[in-house]
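Below, each structure is written out as structure tokens.
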Structure 1
């Protein structure tokens with residue numbers, strides 16, 4: 001007998017989907033081998049129904065969860081829905097199919113009850129090494145083949161057992177096969193927990209009730225997002241900017257966005273952006289779609305909007321094939337910085353129409369640092385990997401947050417100093433906010449991070465810092481935040497060299513480098529800043545006395 005889906009039952013089911021994803025997150029975070037997963041939470045989790053519609057998520061990296069459906073649909077198309085069964089697990093990392101770079105590996109589990117498919121579970125996590133041309137996270141790749149192993153939808157478990165030939169192939173192509181298997185098994189463990197919970201949900205409420213409730217949840221969410229879009233005046237809104245370069249040439253990488261609002265529908269078009277580049281700032285189209293979805297979620301006035309299949313039905317995304325936002329084989333796609341800039345530009349474009357729902361320039365890059373070498377004490381190789389924090393943009397509601405991860409990363413966390421120093425022969429001499437790094441305004445942008453590293457062994461250092469040419473802008477009279485940079489100092493030298501992007505520059509024991517990330521954009525005229533707020537800025541060192549006089553035009 002079919003149960004009636006009253007509002008309370010629907011709400012219980014809606015929250016259950018997200019709770020399952022949260023529980024899966026706890027499993028992978030506690031059992032993974034790589035700090036990039038268990039410390040930084042570089043993963044995303046999505047639950048899908050049998051029609052590959054998003055039910056719920058653990059946001060993790062929201063740029064991940066917004067594109068997990070692409071790999072799932074590619075898997076179903078390849079293997080056929082009728083050939084899938086409980087206990088089957090698949091994996092895919094093809095950039096052009098999923099949008100992630102090749103280290104971002106989707107693992108997909110089939111969930112069935114009594115032989116009938118209930119849905120799917122997807123986890124995307126960053127794998128430590130998949131055979132890239134250079135260890136780590138290369139800056140200098142020139143084509144997709146230099147970025148590691150690439151595979152389309154591939155079965156790795158059948159009836160709960162490994163497809164051993166495939167696993168052997170994956171492991172032999174990794175410099176760290178033990179870590180690869182440890183992280184993969186953590187993903188599998190999370191899938192198994194999620195499958196148990198989804199099967200319980202199916203038995204508890206019945207398929208008919210779940211279907212009715214889920215359809216109602218989707219429709220209600222769609223109506224909310226359509227109402228928000230309809231509240232924006234009809235029109236065409238445009239903005240543009242650039243990534244600093246593609247790592248091969250020093251030419252800026254142009255990003256253009258046109259947002260068209262017509263009634264309760266939004267179209268985002270990146271036509272006019274750079275053609276795909278020889279450097280690795282390109283991305284597969286699903287990643288572009290995910291970035292646009294995230295921008296809409298950030299603009300939505302609810303601080304925690306419902307995110308499911310209904311959230312993005314009122315939106316279309318257009319990108320030219322062969323462009324940086326719709327890369328085609330063999331374009332390299334290791335570091336797709338322009339998608340973060342695209343997200344930010346959508347918010348900037350709509351700022352005249354939504355002044356109360358926008359913020360100044362957001363942390364616009366992952367600001368990656370890798371330290372790679374051999375420990376002289378143990379003789380073993382080491383490789384760190386970090387994404388540094390920056391300043392969030394200010395809004396009409398207040399100052400931007402300081403030292404937060406970039407806009408596409410959500411729950412991604414910084415690498416604790418203690419963890420880094422315990423695993424890699426480096427010493428962190430200082431970790432602090434940069435003075436005057438938040439964009440000036442009536443509401444000040446968030447402060448950046450200044451982090452100084454000292455090498456305790458010879459090592460290669462890989463750097464990827466972007467947004468120096470398009471710093472995090474201010475809005476409505478607010479000023480831009482500080483531009484990012486990295487300064488390298490040889491041992492004993494007080495004079496440094498600024499290098500923002502480099503692949504394994506060779507540094508010696510005792511050499512230092514200082515990484516400074518970007519500051520958040522300000523909001524409103526700086527001269528309108530409240531005197532008490534500026535006094536507090538001066539007391540905690542956020543603003544210098546010179547800036548208080550020259551920019552804020554207040555006596556100190």
Structure 2
């Protein structure tokens with residue numbers, strides 16, 4: 001959704017995605033029409049009271065309609081706000097669903113904290129147009145009714161006052177055109193500030209470890225100052241709008257005083273006519289301001305919702321689309337002439353071809369930036385190659401349902417995210433159906449996590465805190481390994497899974513993994529030659545290309561990278 005898209009097309013595209021509670025807005029509209037009509041009756045009785053008609057029927061009528069008007073004034077915005085909150089709720093649902101279904105290449109381009117800000121902050125502007133249309137329609141009814149009464153009472157003075165309306169429209173249109181830029185700047189600054197603090201507060205211990213408090217202080221001030229300037233600009237433009245309202249009211253007061261005085265002097269209007277006109281003119285000005293504010297809100301909400309619209313327009317990954325996974329005796333992982341780069345970045349893999357044998361343990365080694373982690377992501381179908389083909393167990397990944405593909409893999413990273421629930425929640429995350437307690441504890445034992453879990457006061461029901469921050473890096477890693485093992489994957493991907501663990505502990509876990517995965521496929525990245533030495537098969541990468549593959553002896557005979565790895569290990 002482009003910023004320069006016509007405002008009507010923008011909102012038609014935006015709202016067609018949602019289920020709008022039209023019945024609530026219709027109730028609010030009906031209440032607004034009745035409110036406007038009752039307001040006219042209140043003004044009528046007020047005029048009679050001002051004329052001195054202090055009869056019981058007049059006073060009771062004035063009290064009744066005033067109270068009734070107050071009740072409508074309470075109920076109408078209540079119903080409208082309830083409808084607004086339902087729309088915001090549905091926009092947030094749509095946003096959350098969209099974010100979860102973004103393909104990895106798109107997901108990787110977005111700042112998580114920016115997406116959070118879009119879900120929590122930007123969507124609150126999603127209702128201004130819908131509520132504005134219905135409240136504007138009610139205001140239009142009230143405006144027309146008040147103008148009709150004025151015209152019936154004294155058409156010349158009413159004509160003078162109606163000539164002021166084009167002036168008001170011109171002033172409000174000018175201010176309205178600025179609203180898009182104002183709100184866009186304001187919410188961009190809010191997103192920038194949210195992104196900064198989400199990222200930097202989560203890295204608090206690293207800030208202190210590097211003695212970077214003062215530098216971070218200045219960066220934080222800059223983010224806060226950006227929001228401050230946007231809010232000051234917004235407040236200034238709000239006051240411009242208030243000033244515009246005041247100027248218009250002043251203009252109508254002057255016209256009414258001058259025109260009314262001439263009519264009174266000419267004997268064409270009674271002496272109390274200006275008071276009567278003033279009473280109804282208050283209603284005209286009120287509804288006029290409401291109508292013109294709708295345009296400003298429309299333009300302002302477009303500025304706030306551009307980011308939300310962009311996200312909702314992003315192409316989704318259809319996890320169910322594609323061929324079903326076909327079981328085969330061939331369990332090899334095959335890359336055939338694969339080229340790949342992340343978006344506009346330079347190409348990572350160059351004409352990469354290799355066959356990783358199924359049912360064995362394969363180590364992928366290479367220098368930093370050689371493309372090892374990229375290979376791991378491509379195997380699981382997180383990304384699609386720019387050219388070439390990838391096959392896993394006889395299934396062409398680009399044509400296979402992503403959901404079925406992902407279910408065949410277990411994946412352990414160097415740093416694994418944990419959720420803020422319990423240890424139990426995290427180990428069982430992703431499992432389907434009921435998992436027996438013994439099976440969960442067995443997986444924890446295979447990951448060497450059972451000892452520290454049992455030592456905790458609440459055991460497996462211990463709450464981990466945000467991102468598992470109550471555990472050490474090694475403890476989090478062992479829970480992540482248990483989470484991968486309990487899924488009983490056919491293919492286990494280990495991307496430097498032992499980086500947070502001491503060698504002896506990890507090797508015990510590694511041996512347990514190999515025993516559990518016997519007959520299935522393990523592919524791992526590691527730099528420790530003691531771990532690599534136990535692999536059945538080696539794949540050596542260099543600058544995004546295959547340098548060598550085969551057994552230790554075969555690779556050592558032709559791979560300089562592998563030879564240097566062995567030499568560095570012996571030297572240490």
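Readers should treat all values here as calculations from the given coordinates under stated rules, not as data from a laboratory. Computed from a prediction, not measured in an experiment: that's the story for all the values here. Cβ atoms are built from the backbone, for glycine too; each structure is taken alone.
At-a-glance table
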| read-out | value |
| --- | --- |
| Origin of the value 4.1, where distance in nm of label points 7 Å out along Cα→Cβ at positions 107 and 267 was derived from one of 1, 2 | 1 |
| Which entry (1, 2) yields the derived value 2.9 for distance in nm of label points 7 Å out along Cα→Cβ at positions 171 and 387 | 1 |
| Read-out helix-only ellipticity at 222 nm (-39500 (n - 2.57) for each DSSP H run of 4 or more, over all residues; to 500), computed value -20500, structure in 1, 2 | 2 |
| At a computed -0.97 (log10 I(q)/I(0) by the Debye sum over Cα atoms at q = 0.10 Å⁻¹), which of 1, 2 | 2 |
| Among 1, 2, structure where mean count of other Cβ atoms within 10 Å over residues 307-314 as derived comes to 18.5 | 2 |
